[in-house]
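Pasting the structures in now, so scroll down.
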Structure P
Amino acid sequence: MAAEQITRAIAHFDLDAFFVSVERIVNPSFNDKPLIVGWESERGVVAACSYETRKYGVHSAMPMKKALLLCPQALVVTPSRGKYGEYSQKVTDIIAQAAPVYEKASIDEFYLDLTGMDRFLGCYQFALDLKKKITKETGLPVSFALSINKLVSKIATDTVKPNGQIEVKPGAEQDFLAPMPVEKIPMVGKETAFQLNKMGIFTIAQLAQTSKDTLRTFLGKHGAILWERAHGIDHTPVYTGLEQKSISTENTFEEDTSDMTVLEKELRELNEINSYELRKINKWTCCVAVKMRYADFETITRQTTVPPLADEKQLAEHILTLFRKFYQRNRPVRLLGVRYTHLTDAGKQPDLFQQEKDEAQLNKILDQIKDKFGKDSIGFSAL
């Protein structure tokens, strides 16, 4: 191991069953009960599930119908979209105030570079105190792991969920990883695992014992990276200043439809959700996309660049134009989605034109009402 790796101290924080935890804070009657967050319809899916349901085989992205067959006593709650962002931001603020360097990897996980803090309180004690602070101030359970890099810490966090903590001491990475199945490595999906299993490789120890050249021959560059990860090697830094790169929302219809009125209404509603989230993080989007999944499961996504925008009505015009251009008329649709990408701070100055100034003020008022009374409390009449 390089000296730089040994001296690094990287913590991975993961909010346990985040969506479920938020729902339980909002409604304490869900505590200690088997809970599924998702859509209870013929083609609904599981967005998240409590640990009480996981012992029955329920997991995220599973069809809701199958999940309820496995755990019929489970309670099902529809996702509270706005609340998740609110609680994620609370945790982000706590970490930002305490950690010298941090990276928000997703809505419910963070990496902290604590290198050098052992000279003061101690990296593990610092992480433990921060975990307690997050739970005390938000009510959210959180697990964390500390090691010399992001890879080992992320894998280690999964071994102590829920509400646990662990430190993998420098130099102990390979011994820690060795007995685990290769699927525990983040970049190993079902297809890669299948290829490795065909080679007789089932554990990380077996992967580490395979030569890098052999892995490169069978898996290309991917194989060489896997060899390094099996040895606990990961030089990836904790990126600071990373910001949300996209905003997306989608919905599966309970029944396939080709009704243009229904489809366009759905797109407006998805756009309303996205534009609200966009303004909450003080961003503009420079690219919008529409996702369409037809009844036969063919899925297409089409996008277009736009001037920097955050205004709901203007974004809706671009989205509907895009949809009308590419939708195959009279073909039943199963799912629609709207995505914003190329988020930026460098938008138009809204006070250059009175109309834009008025629209910006209207959006601000609408957002304030939604903040106070809920995201569904008000919207444009076209919806």
Structure Q
Amino acid sequence: MVLEKIKEILEKCVRCGKCRARCPSLDASDEGTPRWEIYSPRGRMRLAEGLLEGKVTPTRKLQDALYTCFVCNQCVEECPSMAGISDVIIETRRQLVKGGNAPEDVVQVQDTIIESSNIFDMEQEERVELWSMDVEELVEGKINKPADLLYFVGCQASFRGNLARIPVRMVQILEKLDINYTLLGEQEECCGDPLELTGASKEEIKALASRNIEKIKKLGVKEVIFTCPGCYRMFKQVYPEILGMVLTFKMSMISEFLLAKIKTGDIDLSSIPAGRVVYHDPCELGRHMSMYDPPRELIKSIPGIDFVEFKENRENSVCCGMGGGVAMHDRHVSNLQARKKAHAIDESEAEIVITHCPACFQGISNATMRIEKEDNSTVRVMDLVELIALAMGIKD
């Protein structure tokens, strides 16, 4: 989709401004007051139109306006004209990248992914070694072995140390369920989500997608499970479109996979001392992929859980601040959004915040650091996989 092809979407926008009311980046100022119109969805649509018509030049201010969008899809939910505003943002970013007018920090991250196959510029040999040190005996023998089920770990959980708990608990769960599975290991490459969101060329994303799909096909995989909404969205929504093909294997978020096991009686969950639990809807899983119920059903299936909702939840969930590549370009704006999430967490009076996304885990962790309680207690952040593992009796 080149910029000219999004003209139809631009024409749907009637400039009503309803999208402004809930745009997180519009309110991301130190004073807590709305910023200039160019930081709103409506303003960004006007900028895209200006670029299309040659009336606007790609200045630094325009870069900031377009790359401080969290691509959270809240504007899409609000738009009465059903304009695909997020699509316009991404395609406009793509034109900036193509023309050599994207922010240097964003381009550097894109180059890193393309050159090293991961977002952290780490050696691919470390993709499994780093997170699996404590479960090496479970993982060995699972790398690139034919199996019906494949667990696609993703870059965040593979390389970011404090997220290793997610794949560790995942393989422990699979082991306890006696499920034969496989991992791509060092052959796994970035799914391309950061490239897609920041406007990298479709050719580069297609190359990553093709290599990942080819490796999975060779293993005879019938189902791929994900603990990262970004990876899940890329495989289920972007890959078929960009590759022009229907993927032959099933794709499931781990909440769907485990919930199905519970319903068939394959998983028995015990009561755990969790306290008051609240669930955060990741933008890419919720507003982008419309998955709201499976994570909640999974949490509620644990006996004795005191489950509560955020005041703003499901399609109105407050973004954690880590979406859309904003943290790559403007960490300050990302942190300001984390403050808003901190307020929502504090208001919920929850003792545990459950995430279902590695990036959200980072954002929520940043948010909870800003919460000061009178009794000096702290808010615990857990991934959904950790919570289920605990209820299954997996503790180490």
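Just so it is clear, none of the values below were taken in a lab; they were calculated from the coordinates. All values derive from a computational prediction rather than experimental measurement. Cβ atoms are built from the backbone, for glycine too; each structure is taken alone.
P, Q: which one has Rg and Dmax of the Cα atoms in Å, as calculated, at 20.8, 62? It traces back to Q.
Given a value of 0.4 for distance in nm of label points 7 Å out along Cα→Cβ at positions 149 and 173, calculated from one of P, Q, which structure does it belong to? The correct label is P.
Taking distance in nm of label points 7 Å out along Cα→Cβ at positions 101 and 141 as the criterion, the top-ranked structure out of P, Q is Q, with the highest value. Can you tell which of P, Q yields 1.6 when distance in nm of label points 7 Å out along Cα→Cβ at positions 285 and 317 is derived from it? Working through the options, I get structure P.
When distance in nm of label points 7 Å out along Cα→Cβ at positions 117 and 277 is calculated for each of P, Q, the greatest value falls to Q.
Determine which structure produced the value 2.7 for distance in nm of label points 7 Å out along Cα→Cβ at positions 85 and 189, calculated from the coordinates; the candidates are P, Q. Corresponding structure: P.
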